[in-house]
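Student: Below, each structure is written out as C-alpha cells.
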Structure 1
Amino acid sequence: MNQNIFENISDLITSGAFLEAEQAAVDLLEEIESKDDGSQAFVIFKFNVAGFLVDIGHALSNRGYALKAVEIFESLEPRIEGVIDPHQYFYNRANAKCHIVEQVSTFDLTFSSIETLVEAKNEYWKSIKEARKVNEEFPEQYVNLANCLKRQFRLSEALWYYDSIREMAPEIPQSWINRSEALLMLNTVSNSYSGKMLHEISSGYNQASRSKFLPPDYAAYYGEQAERFRQGISENDHAETKKEFEELSEYRKYCCRSSLTLSEHGLYCSCAGAARDNLTIPLAATTVGGAFVPQMEAVLNRLKSEFSMARRCYFEYTEAEIEIDLIHEECFTDLETNECLGLDFEKLRTAFRLCFGVLDKIGFAICEHHSLKPKSGMVYFQNFWQLDRDNRREKFEEIKTPGLLALYSIATDLNEHKNGEWKNFKRLRNAMEHGFLVIVHPGSVDDIFGAYELSGDVELVELDVFEKMVEQMIQLTRSAIFSFVFHFRQKGLEESVPTGPTVSFQRVNLQM
C-alpha cells in the first residue's frame, strides 16, 4: 500500500478539504477490505483508515462514518496485540464513540443518549492508563477527554484539564475553543458574566484563531468570535487579578492553583472572587421559592464542610513539611513491610475516605427529594441509579437537568457494573473502613513475618499510585458538588409557584 495515499488524506483533512478526503478514504477502505492477507500491515492500514473516517465524519456531521469506524476497531481488536499500541486503540475508539452521539446541545442529552458518551469517557480513561504504563501520554488524550466531559456537563473537571493542557500544549486549538465553550455553558447556569470571564472566552477563541492547525475558514470564524467577546473588557483586569491573587493566603493560593475551590468564579479565575467557597444553590441576591431550597442548602453546607476537611488534609500532606519531632514520637514496630505509617499518611487516607461520604450524601439528598430510593433502601452514590430497573430511567428522565446527568456520569466512573475506570476506588475505601488498606512505599513488599495474613481482606497499593487516586477522587468529588448545586438551582428556577416559604440568600459578589 502506497504511504503517499495516507499522507494525502491526512493533508486534505488538515486543510479542511473534507469532501475530497471523504471520497479518498472511502475508496481506500474499499481497496483495503479486499486485500486482507492476515498481515500486520493490513491491520495498521485499516486502523488508520478508520481514524480518517472518525475525523471526516465529525467534520461533515456524518455519524455513519463514526459507526463504521467503531465496527472496524472492534473487528481489529483480536489482532492489535503487538501491532497497535493499546493506548492508541482505545483513544481512537473513544473518538469514534464520541462522534456517534449527534452534536446536540448538552441540554438536550437524555439518560439514554448519554450512555455512548459514558462509554467514550471510559475508553479515554483506558487510553490514558495504558499510556502511563509506558510513559507515552500525549496531550490530545486529555483534550478529547475534557471535551467528552464537557458534553456531559462535568464543567469543573473539563476546565481543570483545559487549564493543564494550555500550559503543556498551547498549540492545540481544540483545547482553547472548547474551554471557551465550557465557560459559555457555565454562564447558562451561573449567569455570572464578569470581565474576567469575557476575557477568558475571548482569549481562548483568539488563541485558536492563530493556530496553524486550523483551516483558514475556521480560523477566521474564531477570530470573529474573539472580537465579539473582547468588547467591554477592561485592560486592567489581568493586572488586578494578579495583584489580588498575591494577597491571598498560601493555602488559598494552593486551592486556586490546584482547582480545588468551591467558587464559580474560581472555576476560571484566581482572584478575590475565588477567595471564598461562596457556592450556593440560589444565584447571588435572588429570591427562590420552595421549601427544598433551605433543605438542600443545609445539605450543601455539610458537603462543603466535609470537602473542606478532605482538601485541607490533602494540602497538608502535599505541601506541609513533616514535623521531625512527630516522626520521633510515632513508634511503629519494624516488620520490614515497607508500609506508609503515621499522621502524614493518615491525612492522605482521610481525604480519600471523606470524599466517599460527600458523594453518598449527594445521592441520599437526590433520592429523598425526588422519592427515588431504590427498593433495597440503601443509597450509595455509585449505584443507587439502577436505571434499568422498575422504570427508573424514565423517572430520572422526568427530573433531568444537565447537573443530574453529570452526577450520573461521575457515578459511572466508580461503578463496576458500568465498566467504570475508577471502580477500584470503592473497593479500596471498603478495605480502609472494614478491613485493611495497606499503603506501601514503591518497591517490592516482602512480608517475611506474615503480618498481612490475618485476613483475606487486605488491599496493598503503592504510595505513588494512591496519591494519584486521591487527586482524582478529590476532583470527582468537587465536580459532583458543583453538579449537585446546578441540578437543584435549575429545579428551583423551574418552580413557577412557590410551594413553601420564600427564602432570600444574599452573598457578597467579589468578581472582576
Structure 2
Amino acid sequence: MAKFESLTFDNGFARLPEAYFSRVCPTPVPDPYLVCYSPEALALLDLDASEITRPETIQTLAGNQLLPGMDALAALYAGHQFGHFVPQLGDGRAILLGEVKNAAGEGWELQLKGAGRTPYSRGGDGRAVLRSSIREFLCSEAMHALGIPTTRALCIVGSDRPVYREDEETAALVTRLAPSFVRFGSFEVFYYRNQIEPIRHLADYVIARYYPELATRAEPYAELLREVARRTAELMAQWQAVGFSHGVMNTDNMSILGLTLDYGPFGFLDAFDPGYICNHSDTGGRYAFDQQPDVAAWNITKLAQTLVPLLSVETASAAIADYPQQFGQAYIARMAAKFGLPASGEMVPLLMDALQLLAQNHVDYTIFMRRLCDFDSATEAVNAPLRDLFLDRAAFDAWALRYAAALRQQGSDDTTRGQTMRAVNPKYILRNHLAEVAIRRAADERDYSEINRLHRLLARPFDEQPENAAYAAEPPDWARKIEVSCSS
C-alpha cells in the first residue's frame, strides 16, 4: 500500500483556464483529530487504515498542510436554486486538493468540504459542522453499498473550533472523492454570461476525460447530453426504487457523471409517502420524493440549454427527448425486480397498486419490501408478517391474491425468488433517527463508536445481520420530530 504523502497527483481540472475556478488554500483548524474513516474509500487511493491515522495525514485532511502535487482550488459554477437562477455560486466551503491516480489508472479528485472561506462563500464562514459531516459521510458510503452512483467519503476530521449556526457547534471537514465534481451549473455560469468558448472548452474537457468514446461521434455534444440524460434517468430510478429523497435538487447539485452529489437535507422513506418532503426549508415541496424524476428532467433541459450555442435547439431537444422513457423503463425494471416479477407492462398495475396500498396504510417501505421476500405464494397462504403491517387487512388480502397468482403464472419458486429479491431489497438503510443517535453521541460525548457501527452495518445493507436486527425496526416516535434543512 502507498504512503499518503507519496500519492501521485494528476489534477486535470486544475489545468483548465482559471475562468473555471479560483486557486485558494484551505484555512487551517486548530488541533484536528480523526473522527471516522472508510476503509473501502481508502482502498480507492491504494491506502490502508494505518495511513489515515497518522498525524501527518490528519493535518493534510484538516487543510493544515498541502502535499507536493496538490493544486488547491475552488470551482466556479452557477445554478437554479428552487427554480430561480443564481448567476454565481461556486464552492463556498469546498476546496479541491487535487486528483489522485491509483494503481488501476483511475482518477479520484480529493475535495475537502468545510475547509474555510473561498471567493464563492458569499459571506459564509466556509465551514461545515460535525452533524452535517456525519450525515454526509454515512450516506455517501451507504449509497455506494446500495449500488447507487455517488460521490464517496474518505473520512471526517474534527476540530474543537466553534462554528455558529442556530447554536454553537463543532467544526468538521469531510474528505470527498469523485472522478469529477463538474455539475450542470458549471456550464450554466458561462451560458448566462454569454461566454460560448468556455462552454465548448468545458464540454471538450468532460468528453475527453470521462466520455472519450463520444469524441469521434458526428455530434459529440449531442451525444454528451444524451449520455448525461440517460445516466440521470438511471439515477432517478435508483433513488425512487430505494426510497431516497435528496432534498435539494438544484442544478448546481446535479453531477455531469450521474452521481448522487451534495448530501444535505436528504432522507430515506420510513412510512411510504409519495409526497414526502425531507427538507424543512422546502416549504413549497418542489423537491418532494415523487417530484424528483420530473425535477431531474427540468434540470436536464437547463443543461441542454447551455449547449444550444454548440448545437441547435432542435438537436439539443432531441438529445434529451428519451429521458421520460428511459426513466420509466429503468424504474419499472427495478421495481419489478424488487417484487420478483418480470418487467412487463401487464405487471405495472400490480406494482403501482401495492404502492398505493402502502401509502394509504402508512406502511414502512423498506420493511414491507424486505418482508415481501418471504412471501408464500400458496393459494391459501396468510403471510401474516406482511399482513400485520396493514390497517386495511382486506385490501392487502385482495392484493396478495393477485400477487400470488402472478407469481404462480410465472412459475416462480418461492425460495429462489426470495433469495433474488433479498439481493435488491435492503434490510438496512440510513434512517434519520439512526444518524441522529450517532450525531448526538459524537457531539455530546465525543463518542464516535456509533458512527463506525453504522458504517459497518450499512456497508452490507442486503445481509441479514441478525445481531443488528434492531437497526431494521420502524423508527421510534421521537424520530418524527427530527427536521433537516439546508443548514443540516
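Since every read-out is calculated from the coordinates, none of them should be taken as a lab result. Because the structure is a prediction, the values reported are computed rather than measured. Cβ atoms are built from the backbone, for glycine too; each structure is taken alone.
Student: 1, 2: which one has semi-axes √(5λ) of the Cα gyration tensor in Å, for residues 6-69 alone, as calculated, at 24, 17, 10? Don't jump to the answer; show the numbers that get you there.
Tutor: Numbers: 1: 20, 12, 9; 2: 24, 17, 10.
Clearly, the read-out refers to 2.
Student: Another question, if that's okay. Of the structures 1, 2, report the one carrying the highest value of FRET efficiency 1/(1 + (r/R0)^6) of positions 38 and 478 (r between Cβ atoms, R0 = 41 Å, to 0.05).
Tutor: Structure 2 comes out on top.
Student: For the read-out distance in nm of label points 7 Å out along Cα→Cβ at positions 390 and 406, a value of 2.8 was computed from one structure; give its label from 1, 2.
Tutor: The read-out comes from structure 1.
Student: Could you figure out which one of 1, 2 the value 13.2 for mean count of other Cβ atoms within 10 Å over residues 78-85 was computed from?
Tutor: Numbers: 1: 13.2; 2: 16.6.
For mean count of other Cβ atoms within 10 Å over residues 78-85, the value 13.2 is produced by structure 1.
Student: The value 3.4 for distance in nm of label points 7 Å out along Cα→Cβ at positions 110 and 430 was derived from one model only; which of 1, 2 is it?
Tutor: Details: 1: 3.4; 2: 2.2.
So the calculation was done on 1.
Student: Moving on to the next point. Of structures 1, 2, which gives -12500 when helix-only ellipticity at 222 nm (-39500 (n - 2.57) for each DSSP H run of 4 or more, over all residues; to 500) is computed from the coordinates? Intermediate values should be presented prior to the final figure.
Tutor: Working: 1: -20500; 2: -12500.
Traced to structure 2.
Student: Also, I was wondering about something else. Consider the structures 1, 2: one of them gives 69, 66, 53 for Cα extents along the principal axes in Å as calculated from the coordinates. Say which.
Tutor: It was calculated from structure 1.
Student: When distance in nm of label points 7 Å out along Cα→Cβ at positions 102 and 246 is computed for each of 1, 2, which one produces 5.3?
Tutor: Derived from 1, not from the others.
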